[in-house]
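**Q** The next part holds the structures, each set out as structure tokens.
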Structure P
Amino acid sequence: MRYYAVIDTNVLVSSLLTKNPNSATVKILYAIVNGDIVPLYNHEIYAEYEEVLRRAKFPFCEDRIQGILRLIRQYGITVTPSPTGEMLTDPDDLVFYEIVMEKREDDAFLVTGNKKHFPEREFIVTPAEMMTIIEGE
């Protein structure tokens, strides 16, 4: 089965930081390549990916950054979100929430390492929870 998912930036950062090739964040990337996850994004999210992955505090080489960005472009689809009226603790997270809400009719998920930044909803999951959903089908 194929799942639509908005991938929070922290998941991509964690996938590049981890030394564990079996971590849930790395498995999310493999799930994208394998066609199990179709990433949902827009220009604002993509720009955030680019900016955050290139921050000086992260030791990521340009090839790895380009690989992640290529993965999103190649396997993902762009979504134009509608305003939800939701108020989040961090306004920068709103676009992730609005995109998942735009694709809820397709049972889209929001995959994040910071669930506390979002409303408590069954479709807002950690990378490990997303992998349990995928592997449990």
Structure Q
Amino acid sequence: MHPTITRMQEVVAKGHEEDIKALLAEDVTFQPPTYWATWTGRDAVAAVLGHVGQVFGAFRYRRVMGNENDWALEFQCKVGDLDCVGVDLITLNEAGEIQHFEVVMRPYKTIGALRDAMNKRVMTDARFLKFKDALS
């Protein structure tokens, strides 16, 4: 397994933003499961993933599939008292940094709960004012 993927499994669920940031390319793109916008840039994506790590409960990766630069990591977690399964689709660049990160999840009800929890956190985090364009 690629060392970036191994490290990602260790840090993403903990929500430690600086540890996450160290894995990301400067111009990383992130597509969340909650809406059709793309976050771009190391600082913005690390901030979002840091919050996600605080919202998800009982998070664990179940399966990891892939090789070289393309990976799929299946996970399960809770959002509040709702169960969830999802997949992190990750593309690494030649330097081994995460270049693209897309998340797909189910069920729909849990995605709505995640969106609400994330909006509540993001709207009270002053750093997100500079990322506001990413929310539209």
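**Q** For FRET efficiency 1/(1 + (r/R0)^6) of positions 12 and 108 (r between Cβ atoms, R0 = 25 Å, to 0.05), which of the structures P, Q scores highest?
**A** The structure with the largest value is P.
**Q** Continuing with the same structure: Which of P, Q yields 33 for relative contact order in percent (Cα under 8 Å, 6 or more apart), as computed? It would help to have the intermediate numbers written out before the result.
**A** On the way: P: 33; Q: 24.
The structure behind it is P.
**Q** Shifting gears a bit: If distance in nm of label points 7 Å out along Cα→Cβ at positions 4 and 116 is calculated from each of P, Q, which structure is the one that comes out at 3.6? Before the final figure, lay out the partial values.
**A** Working: P: 3.1; Q: 3.6.
Matching structure: Q.
**Q** Further question: Taking helix-only ellipticity at 222 nm (-39500 (n - 2.57) for each DSSP H run of 4 or more, over all residues; to 500) from the coordinates of each of P, Q, which one would give -9500?
**A** Working: P: -13500; Q: -9500.
Considering all the candidates, the number was obtained from Q.
Bear in mind these aren't lab numbers, they're just calculated from the coordinates by the rules spelled out. Quick caveat: nothing in here was measured; it's all calculated off a predicted structure. Cβ atoms are built from the backbone, for glycine too; each structure is taken alone.
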